Structure P
Amino acid sequence: MISHVLPTYNRAPLAFERGEGAWAIATDGTRYLDLGAGIAVNVLGHANPDLVAALTEQAGRIWHVSNLYQIPEQEKLADLLVEATFADTVFFTNSGTEAAELAIKMVRKYWDHVGRPDRIEILTFEGAFHGRSTGAIAAAGSEKMVKGFGPLMPGFRQLPWGDMAALEAAIGPATAAVMIEPVQGEGGIRPIADDDLRRIRALCEATGALLVLDEVQCGMGRTGRLFAHEYAGITPDIMMVAKGIGGGFPLGAVLATEAAAAGMVAGTHGSTYGGNPLACAVGAKVMQIVADGNFLAEVNRKAALFRQKLEGLVAAHPQVFEGVRGQGLMLGLKCRAAPADLVKASYGQHLLTVPAADNTLRLLPPLNITEDEIAEAVARLDRAADSLDA
């Protein structure tokens, strides 16, 4: 018989009842060091007191009014995002998938608005993950994502990841947009080179195509900058944000320039829950903490320490690991063993990790993880690798 919860996940036999910072505590009381952070969501760890206070205060005031009315908490968070980024305007969603859907709609509406409704093709890249809606899976295009869900939304063309020659051949006067993750998460913690991102920006400017960045996983301080594209010194026209922005509370956003959003007038998009007072109160507190320069400097310092220790781990277990990749605290261990086996071995060491494509194990700890916790995490990974070596 089918389970009461639709069985679309291969769930681990673990259940957690509470958390403290970088630790998740199972129903049997076992403490697990969490290097997954809810898949890059809990940027300030579990039960962060600042976020608990922000949520509790807002919960005692008002939870939901809908977007039929002005929402002061939403306006506060939008102001923080606009002040810190390229954007002129923000639309709030509940998830990264919803953000991807709006980004696609915004691209198409832009070209309709400027009198080119035929300009609909969006170029995307192999290994991408933009969510699991019909539009998002059409954008990614992988067989794993799309099999059985056809016919797919037209208007997307997937290119080989990192192949600038293929992009230069594909982009042209009919291209509506280029959509790319500055660092692929599900695709295996694969950063695009800064020079390539600058070249993509230049190609978009030369052809008029919009540049859409998906920073759902790599944004909100994860790479040591507030957003990963800052390393390349470029700005997008549209950007999708989610995961870390709510620190664990469901929240996403689409950031855009005034020009890119020009077609999105009243009635063109909406959300019942998107940008509700609870989510935005938490999101504003996350922004106030994570966007601080001192906080980001600490992320980079701890990321360098973590990476150094992981390089030593790779050297100690050449039969298990191939190398370290990523930026900031968005790190991946390229594996010679199956990542699923390493995830399972890590459970035995009371450590939580996340598998990804390209034979990669993702390490996505809270951004405020301590040095001692980093050392403990690597020690537990070492013991997990020992079990595979054996």
Structure Q
Amino acid sequence: MRKTSAGRSAAAACALLLAVTACGSDDGDRAAKAPEKLGKGEGKVNIIAWAGYAEDGSNDPDADWVHPFEKKTGCRVDTKVAGTSDEMVSLMKTGQYDTVSASGDATLRLIASGDAAPVNTELVPHYKDIFPGLKMRPFNSKDGRMYGIPHGRGANLLMYRTDKVSAAPDSWRAVFEDADAHSGHVTAYDSPIYIADAALYLMKTKPSLGIKDPYALDRGQLDAAVALLKKQHRAIGEYWSDYQKEITAFRSGDSVIGTTWQVIANLAQADKAPVKAVMPKEGATGWSDTWMVSTKAAHPNCAYKWLDWIVSPKVNAQVAEYFGEAPANAKACAETADPRHCAVYHADDESYYRRVHFWTTPIKQCLDGRENTTCTDYAQWTRAWTEIKG
């Protein structure tokens, strides 16, 4: 069972974003090179990771895939646990870290700023077993090159208390247009990337806005999403980024409806909270993390060894169960302690994930293919998020 927080909030100050990304420049990634071959391990690897991704047994003696890696490779692991995507971007700029488990709201920033290098997937033997639906995606590739190795994925679902919400919701309308029905008890994910949830709803319900990709919003489309979120804000009881706080809020009844992850729903139900989680008919946003290698990596050989280790079937299964997500390696499903894990998280259900719009860093170059339009970037989304929350 998962015992640590993913802590994915990306609500850092706009000044930080302006300092760490140019989100329209590609000078950095053009210069980056992937190695053609690997040499001897350097004896160490410096990692930036979400909590639960690089466990060494100190949090849970049954969760340790770091020490076996060190024993096998001779590469000592030094892990920096990051609490937000913005923190990861900032840390990668220092050049002190070799690899990072970046979410889609950070990956394109790292590519654009030249802090992440393309990855030679032939040097990661287990890459061949990664689910095809995770390869060459807009959030982990550029110009036909992979910029990392997929780690896992999950969807942002709609959760509600069955004793407080009389009609089972099947649409995000319940937390947007109809949010006032549960005023003071609606919850939402605390991050600028949540703007994409409103954009996805508008994409499906207001076709006149012309939204084709919830992460590719021109100024007018962003304004429409912001207006919807400002309306929702009046009904929000609290925004969440710590999954334990959301579980507590749903158990107490402080929150009765809002966005969630499958693992949160599982844990809330285990705590006897009367909740259900659904994928609404409009689909959902979601997240897929990618292990990226720094262009300044001092220990690239050990970094590549880590990339292959963390997505090897047994280890990827361990991480997926501990953290609460679908593994990236298709062979990991045969290695999970719970034989139902991959079914619960829809690991091999590509039709399910085709309905999920994975977090992708908004950039000025429209991700939906528009060439004569300037889209809003993550810095603008961050300013908008501050404005939404007042």
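A value of -11500 for helix-only ellipticity at 222 nm (-39500 (n - 2.57) for each DSSP H run of 4 or more, over all residues; to 500), calculated from one of P, Q, originates in structure P. Where does the value 23 come from, among P, Q, when relative contact order in percent (Cα under 8 Å, 6 or more apart) is the thing being computed? Checking each candidate, the match is P.
Of structures P, Q, the largest value of mean count of other Cβ atoms within 10 Å over residues 227-234 belongs to P.
Identify the structure, out of P, Q, from whose coordinates percent of Cα pairs over 19 Å apart, for residues 123-202 alone was calculated to give 55. Intermediate values should be presented prior to the final figure.
On the way: P: 35; Q: 55.
Label of the originating structure: Q.
For which of the structures P, Q does the calculation of distance in nm of label points 7 Å out along Cα→Cβ at positions 99 and 355 return 3.4? Among P, Q, the structure yielding 3.4 for distance in nm of label points 7 Å out along Cα→Cβ at positions 99 and 355 is Q.
When distance in nm of label points 7 Å out along Cα→Cβ at positions 131 and 259 is calculated for each of structures P, Q, structure P gives the greatest result.
Only the coordinates and a few stated rules stand behind these numbers; no lab work does. On a predicted model such as this, the values are computed, not experimentally measured, just so you know. Cβ atoms are built from the backbone, for glycine too; each structure is taken alone.
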